1. With FRET efficiency 1/(1 + (r/R0)^6) of positions 211 and 475 (r between Cβ atoms, R0 = 30 Å, to 0.05) derived from the coordinates and found to be 0.65, which of I, II does the value describe?
2. Assign the value 1.8, calculated as distance in nm of label points 7 Å out along Cα→Cβ at positions 123 and 203, to the correct structure from I, II.
3. Which one of I, II has semi-axes √(5λ) of the Cα gyration tensor in Å, for residues 179-466 alone, as calculated from the coordinates, equal to 37, 22, 19?
4. For FRET efficiency 1/(1 + (r/R0)^6) of positions 403 and 491 (r between Cβ atoms, R0 = 35 Å, to 0.05), which structure out of I, II has the highest calculated value?
5. semi-axes √(5λ) of the Cα gyration tensor in Å was computed and gave 39, 27, 20; which structure, I, II, did it come from?
Structure I
Amino acid sequence: MGNALKDQSDQAIQEIVIIGGGTAGWMAAAALSQKLSGSGASIRLIESAEIGTVGVGEATLPQIRDFNRMLEIDEAQLMARTSATIKLGIEFRDWGKTGDHYIHPFGVHGEPLGDVDFHHHWVKENAEGRAADFGNYSLPIEAARKGRFEPPSDNWTSPAHSYAYAFQFDASLYAAFLADYAKTRGVERIEGKVTTVDCDTESGFIQSLTLESGQQISGELFVDCSGFRGLLIEQELKTGFADWSDYLPCNRAFAVPCKIADGVGPYTRSTAKAAGWQWRIPLQHRIGNGLVYCDRYMDDQDAVDMLMNGLEGEAIAEPKQLFFKTGKRKKLWNRNCVAIGLAGGFLEPLESTSIDLIQSGILNLIALFPEKQCAASDVNEYNRLMNLEYDRVRDFLMLHYVLNQRDDPFWRDMREMAWPDSLSEKIEAFKRRGLVPQYDHGLFQPASWLSVFIGQNLVPETYDPRVDAMSDDARTTALKAMVHSIDTRVGDMSEHLSFIERYRAAYSGPAGDTM
């Protein structure tokens, strides 16, 4: 006779407290309210209107669509409510040598020929002067270049299935959208500032928070979305911070929106500058701009002047300065507190990973949702998964810097700094044999690494010898056919803005929901 299952009802968490709103707080509230629906658990979110949010992360990765689908959000409504445009990838200008440009797409380059990955065939064709630009073999790159878009095909055998898309949206509007979603599902928003934190003297678990008003908020699980302050995870629990400034030293930014002058393409742009890089994110109603830099190589006034003088249109707000330190908490889950978003760590938004790291933190929490005692096995596994996520994103961001061939002091130092072994091994494997990282768990897959390797002029010294099993004429014909097929498919796509107009028409919301 089997053993009876223990009664878990007295161990089930019934009080969840989220500290901080913004994108991280309301994403957490929305997801938890949906996943815990019917469980009887209460979710309260504490935020203060007097405490601002960073609010400049406006470009996303395709995984955001999985998150929205999980919440059963209508995509047309979301785009209308957040002034969203489509994103097929990120264009990098001047990152290899000044004058270079390439796009990291949300999709693959070419197709395997026989049992050999496409890029090995391209390496041989390129060495013999017969290959087109690597980007010409990518459907999302060609669509981005030509300002066109249609959703990917559902047919697995179609080349139009081999790409994905994300959004460029106003992050503050996305947070407001999710706040409405969460509150209709029972999340209680509490206005106020936390003044004291009460912890159990034996376990160290957080028991309650006291607000300026004197109100006391008790809880069994606390989600810290308080931003860089890390009000619970760091200020109270003293978790510690792993500083990665030696690897990614940019520590300041200015951000400012401007009017649209150069069009609204379906991609984000990153342009390398003397001591950092500048972003351009087109929304339906404005362009988001920012300059990320290291204050050891550029002073604040030069940075803001460079940003403001380089805007394509009239600024529509004053530039906002941001200060940050690259790295992460030594534990993102400590005792009964989980840090999500900037409270857990910061990696510069070069590859639009900020919202995705929030999403990963939330989904891992849901998958490992604890009982009241927060079992060590759950905590340790969560921290292992998130550490792996942060480490791999860090390495991918560093890749852009260390592969530069620029002459500026900042860029020379970035090229010559010490690299993590995990990154050195990947670069050496690609340089020698054209091998690319293969992950079971991790954000950036082989196509992403290939984009940066080749886009920044690192071409393998050798190719897979099986390439030579195909005749040169057959290979050349096959590669030309790929380019022709992509050109034909892109030519049949809608203009990007025409697609957005159709999507807007599919949602007839309250006045002001569209541009």
Structure II
Amino acid sequence: MRIGRMAPLLALGVTATLVPALAPAQASAAEPLNGFANQKPAWHRCDASQPAAFQCATIDVPLDYSRPGAKTIKLAISRIKTGVPGKRHGAILFNPGGPGGEGLDMPLMMKDAMPGNVREQYDLIGFDPRGVGRSSPLTCGLTAKEQAFEHPYKPETFSRDVTWARTVADKCRARNGDRLAYFTTRNTARDMDVIRAVLGERKISYLGYSYGTYLGAVFAQMFPQRTDRIVLDSAVDPARVWRGMIQVWAEGTEPAFTRWTKWTAQRDRTYRLGNTPAEVKKTFWDLIARADRTPIDEGGEKLTGDDIRASLRAGFFTPKAAAEAVVNLKKAADGHAVAGSSLVPDDQQGPRHPGAPAAEPPGDNGSAVFWAVVCGDTAAWPRDPEQYRRDAIRDKAKYPLYGDFGSNITPCAFWDKPAESVTAVDNNVGVLTVQNQWDSQTPLVSGLGMHHALKGSRMVYVRGGEGHGVYSDDPRACANRAVNAYLSTGRLPAHDVTCRPSGRRSPGVNPRIVPAPQHTPQTPRF
């Protein structure tokens, strides 16, 4: 249920007292939160197989920040401290994306990506956001079939889509009750402020990828005085959360597809898919129609045209991979055996745990957190199933590759109303945004939306850059030089910067090239 309009202001005001040293006049009113700020984590080696310097701990945070004396949840945090005396600037917190991405291992992933002169300035801090991984993990008890979130619109199957959406919402509500409403971006930002206070920092630096960019922007909006050096890599448009960010996948794919048809036509001797963009386009859509008539046997999987549309959506942002995938699918359709999978393997989904192995979270944890956040952050989701039907029909015509997937019904149509209003991001905090031109998960229009919303930001734009996530371990790359200079000095570029691609992948997110077939359960992820 939605609480009064004053509640977000009250929660923000109380949380803003989470500085290590409080004025005496504040102490009484802020006492419930002081207990969280003054925790002393029991740091310990995360795992015997990992370096001793990689340490883990667990802290408590309020479930509901407007009632800090009530229920609490556990938050798993990690660190690698700088070992260079006299060089330390502060602490930098990381988030790999999601919602639902596990971040406990981020210090291990980032320590080798950062050059020595940057790394030595920071304690590297990771955490699993609330509800994720080892931080009081959420589950809705979803089956594998219920976790499959990409549903193409068809008149004959729409009622089943509505039933799926309602079932997911009902199961999440039944499993979690009232606590479900508190697994949101705003509360995760408040958790970040508790982490900052527990570490004894007056300000904290931050590097967030994908969904982590929105989390960082919300943190800067709620706690502008707590921000230090903020880097937002591959950004969510805060004006589009969250239905618009799923729909932007359809919008962003069409120009990528057009680019792919031109690229592939120029290489007709290699791929034999057509020597003009129009011929390549026809080849692709003929393949889709053929698979709809007779599903293609691909490695034991029967792929329909809808499966291929969903599976190749992100692939078109990397033309070579998409061309090879279409060639192999054509061979499979003709009955020729193809070694391995015809589709480029998905390398974004699935948790990676180079550190801190422990009891694995529930199998539906990523999906449960995703829906909790995207449904709980904003009340902008339509409630009438017929609105989704109309939108899916409209967008299938407008964006043929993915429009019906992007606008079809989701569990948010049946979610309880959010506990707080969505965060309006419109601050002047100094922030560095980083964006590839050809990013499938947060397309360029999305990154520009974040850049424009953050009036004090500068953008590092990689013209021609492909993939989701820019900042990597190549110190010579233009984009990495700009990020490292900012993290090292705290000075933003005087103007926006345009770079060329470095050719290296970011360690912070695993860029999805082509997802698995639509009927294989996948955690939705930005």
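Quick note: the coordinates plus some simple rules give every number you see, no bench work behind them. All figures in this text were calculated on a predicted structure; none of them were measured in a lab. Cβ atoms are built from the backbone, for glycine too; each structure is taken alone.
1. Structure II accounts for this read-out.
2. Source structure for this number: II.
3. Working through the options, I get structure II.
4. Once FRET efficiency 1/(1 + (r/R0)^6) of positions 403 and 491 (r between Cβ atoms, R0 = 35 Å, to 0.05) is worked out for each structure, I has the highest.
5. The correct label is II.
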